[in-house]
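Please find the structures below.
Nothing in this text is a laboratory measurement; each read-out follows from the coordinates by a stated rule. Keep in mind that what you see is a predicted model, and the values were worked out from it rather than measured. Cβ atoms are built from the backbone, for glycine too; each structure is taken alone.
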Structure I
Amino acid sequence: MEEKCLCEPSEILIFPCSGGSNVGQIANQAGVKLTQEGTGRLFCLAGIGGHVSGMIESTKAGKIIVAIDGCPVACAKKTLEHAGFHIDEYVEVMELGIEKNHDFNLNQADVQKVVNLLTSRIAERRGS
């Protein structure tokens, strides 16, 4: 099987955690929502961790790298840094006062908190 990435480079790349807790899934849902709203493009953190060449090259072409972690374990941040990438915007969901648990009936207001924070930060960075 050919190792080929179907991801096209984008100006703003979003790498959320998708860990096995509510906060990991909130991070992931925030990344999805930011993509749906046109703020940036959701990218594959696992591909970076797996050193998939096409994903690495597409990430190198990005201008702003956003990492969203659910908790202080910081898997998204550590994976990107291990691959040699500088993170331009970073959010840890638990730092927003959201407690970690294993209830996957996510509170959409929690997802929106993350989205609002990153939308604001990215707009500032872009000078909008």
Structure II
Amino acid sequence: MGLRDLLMNHGMAEGGLDLPDVLNALAKGAVLVDVRTAREYEAGHAPGARLVNPKELLADPFTAVYGDDPLAEPNPHFILVCDTGFRSGHLVAPVREKGYNCDFLASGLHAWRAGGEILIPGPPRGR
């Protein structure tokens, strides 16, 4: 089963957070999770965003985001992001079904850039 099949098995989450709400959540410790491809991420990503493979996120959200980090927040608030909100919006429900507080940025990185926030190029940081 491909990623598209996985995404289409779950409906898109209602709404999504707008940029001010995302920035507020990040200031309170939420984790920005980028669900795009490595190539897309390297071309430009939000500062501090963690690149996570969507299939790994669906299998085990906590481990996909934090790996074996002993300092990981035990009750994280994940905010998923992609270019437009389509991929991230479809991933929210299955992550929530696993018991996690999870939202997505409505309109994705298009909203991020439109709001005057920067994207930085480069590879993902290690977990």
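Numbers below:
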item: Source structure (of I, II) for helix-only ellipticity at 222 nm (-39500 (n - 2.57) for each DSSP H run of 4 or more, over all residues; to 500), computed value -13000; result: I
item: At a computed 0.50 (FRET efficiency 1/(1 + (r/R0)^6) of positions 85 and 101 (r between Cβ atoms, R0 = 30 Å, to 0.05)), which of I, II; result: I
item: If relative contact order in percent (Cα under 8 Å, 6 or more apart) is computed and equals 31, the structure in I, II; result: I
